[in-house]
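Rule-based calculations on the coordinates, nothing more; no lab input. From a predicted model like this one, the values you see are computed outputs, not experimental measurements. Cβ atoms are built from the backbone, for glycine too; each structure is taken alone.
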Structure P
Amino acid sequence: MARSDIAVTGLGLVTPAGIGVEAGWDTVCEGRSAAALDPALRDQPVRISCRIPGFDAERLLGARRAHRLDPFVQFALVAAREAIADAGLDPRTWDGARVGVVLGSAGGGSGTVEEQHRVLREEGPGRVSPLLLPMELPNMVAGQVAIEFAARGPNLVVATACASGASAIGTARDLLALDRCDIVLTGGSEALVTPLIMAGFAQMKALSRRHDDPAGASRPFDADRDGFVAAEGAGMLILERTGDARARGARVRARIVGYGASADAHHITAPDPDGTGLALAVRAALADAGAAPDDVRHVNAHGTSTPRNDLTEARVIQQVLPQGPSVTSTKGVTGHLMGAAGAVEAAFTVLSVERGLVPPTANLRRLDPRMDIEVARSVEEGVLDLALSNSCGFGGQNAVLVIARA
């Protein structure tokens, strides 16, 4: 079996497009934006976000459990539960010592930190919750998933800003290839739509201020894009070696056959305008997969709806994949899930290659004339043998996954 032959046997999604894989996929294929004015941000300079519709942590996790978990952990647990069930696995019977957890998160429990800082200022240190650290530390999302599902193998959180989810999946794939695990729960989770974080993004001029049209605010690759829309949620994948998955009769949704990572080494927040780092990651991922640029039929782009990122990424696609694969950015629907974005978009890419469907890029009304790429404006059908999922992050982080049909 080839080193790169790693199967995706389960998916779980909790996103602004909906709770559950099918709900999220349907919304993305409809191209229906989840962005809206957010009452929790009414005093902020930017008041648009993408929230998860109808997420009731008490109902999904139990009141006592929910109150002891930051939302970024709540989202991960619900998504992991769906992914495990989708894979046909039972944590009560698996060998937990051979089950790993590798998750991505850019910020951890920022909402908990903000709330407990308010308590400190207003009520004093004696009123700060003893659960502050267990709730806010980024590694606790992997720790809580391990506790919930008796996963005793390697357990870690990857933090590469908005590339974190994709970096986690790449790391999980390597653990399987190295025979450190037989099963890995991987993906990303984020809950950074908080007053402090949103104020910081607003000060950076990174967010769309289209308050007169919030549903149209996230518009990747559009000539009139003016920033991203912040979002929350989680995406989880179950990975196994393909031979092991087939031996137990599991459904293989798709395969992760390549992974490339790089750094721009350019700027703390802005992408290298030449796209050198991202191009390196794309080429490394294709080499890892033993694939040629002409093999790529679809790219689920990072596509944040920011002026610089979209232009840089389009130039890299033009340069490295000149045959013109069908490009989409699902952030037009979901907004930008930051550390969870790469995992959610990898899950959507798995569904694309499995079902032969490319979702549209919502709100694309006029392609930036500087971009010579084929961006999907409606659902496109066709055989997608090989697809890329691109992710980038502050600090010049780049992570690219190559996903192949089963």
Structure Q
Amino acid sequence: MMPFSFDTTRSIRFGSGLLDRLDAFAAPLLGARIVIVTDPGMLATDMPGRAERALRKAGAEVHLFHEVTADPSESVVLAARDRMLEVSATGVLGLGGGSSLDVAKLAAALAQSGADLRKSYGIGQLPAGRLPLVVVPTTAGTGSEVTPIAIVTTGENEKSGVVSPVLLPDLAILDPETTRGLPAHVTAATGVDAMVHAIEAYCSKSANNNPVSRALACEALRLMGGALERAVTTPDDMSARSDMLLGSLLAGQAFANSPVAAVHALAYPIGGRFKVPHGLSNALVLPHVLRFNIETAPGGYEEIAPILFPDLGGVGNCAAAFCDSLAALAGRCGLPARLRDVGIGREALADMASDAMNQTRLLVNNPREVTRADALRIYEAAW
């Protein structure tokens, strides 16, 4: 067995109703002045208010930053940091989807360390120091609650990642009730996103692809394979919601240590240029990237295919059937199948292929080398 490392969030609590018990679990970590980082859409729910009331019950002074946008820009991250500095925050609570959690993680680090955001992109560039941090995911998809990664939109179309163990939260609180109100299309897209995390982690070419990540990826796929369609079609099925939330966490732990690859690399230009949600961007290219990969490296996909789709056990050419089954699953969940279905013109594909080549941090992990010509062919197949 080759040497490997595995890092994750220090403490995890899972259970229905935990959002209303933040006074017991979160407040002691976060101190006297807490900033809740969330987005405008969350304000239409009662969750920020419930979180605030629970923290105030513990005697904390609570401030709200609710300007997080999808695919947050540098200005959003810096505005959150400035809010923390303005109120002399002693702790940060991230509440929402992956964007809110990423902003909370990164702003909490910048506020404490004084680091320059522009110099923090890449792996291991963020200096030590972070405000105490608790995160509460409200979607079952990104796994941000257990990853040392924050994704930021830089410029008009590019996305860049900050990767550092500093970003791992002190505590992740998973309350399945917080995902009950997710619309079907969000449940579907974020669920496929989590599946991609598990699939790419298992098959990653990273030198740190390790038995812990592979075991977590398999369990994540087992949980989500039996739950995604139920969560989409029966939104109040809390058993399905719980399985999806736990599966997303396990997939997050897997890819946080055995990093994702070309599916994400080719998804980023779709989100960056056309503002397509990240989970849907992954779903649009997933089967096409995998069909490209299995031409030279089918083994990993053949191993996990029967976990996600038990009927593929014993099927010949299992990897190809796996790709087809993933595309069919996305369709049954109501997700668009083609790039043209989300308003992307064929004339944009060449520039998208060039953008994807900038994601070297991800492409290096792909089981098969991807050239710009390869990326263009994959986009054409997805179009």
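Among P, Q, considering only Cα Rg over 2.2 N^0.38 Å, for residues 161-304 alone, which has the greatest calculated value?
Looking at the calculated values, the largest one is P.
From P, Q, which structure was relative contact order in percent (Cα under 8 Å, 6 or more apart) = 15 calculated on?
Matching structure: Q.
Give the label, chosen from P, Q, of the structure having the highest value of percent of Cα pairs over 17 Å apart, for residues 217-296 alone.
P
Assuming -15000 is helix-only ellipticity at 222 nm (-39500 (n - 2.57) for each DSSP H run of 4 or more, over all residues; to 500) as calculated from a single structure, say which of P, Q it is.
Q
Just checking, which of P, Q has the largest value of percent of Cα pairs over 15 Å apart, for residues 17-56 alone?
Structure P comes out on top.
The value 1.2 for distance in nm of label points 7 Å out along Cα→Cβ at positions 97 and 281 was derived from one model only; which of P, Q is it? Kindly include the intermediate steps, with their values, before the conclusion.
Values: P: 3.6; Q: 1.2.
It must be structure Q, since only it matches.
As an exercise: mean count of other Cβ atoms within 10 Å over residues 185-192, calculated from one structure in P, Q, equals 33.9. Which structure is it?
Working: P: 33.9; Q: 24.6.
Computed on structure P.
As an exercise: Rg and Dmax of the Cα atoms in Å, for residues 73-192 alone, calculated from one structure in P, Q, equals 15.8, 51. Which structure is it? Walk me through the numbers on the way to the answer.
Working: P: 15.8, 51; Q: 14.1, 40.
Going through each structure in turn, the value belongs to P.
For which of P, Q does Rg and Dmax of the Cα atoms in Å, for residues 225-368 alone, calculated from the coordinates, equal 15.8, 44?
Q
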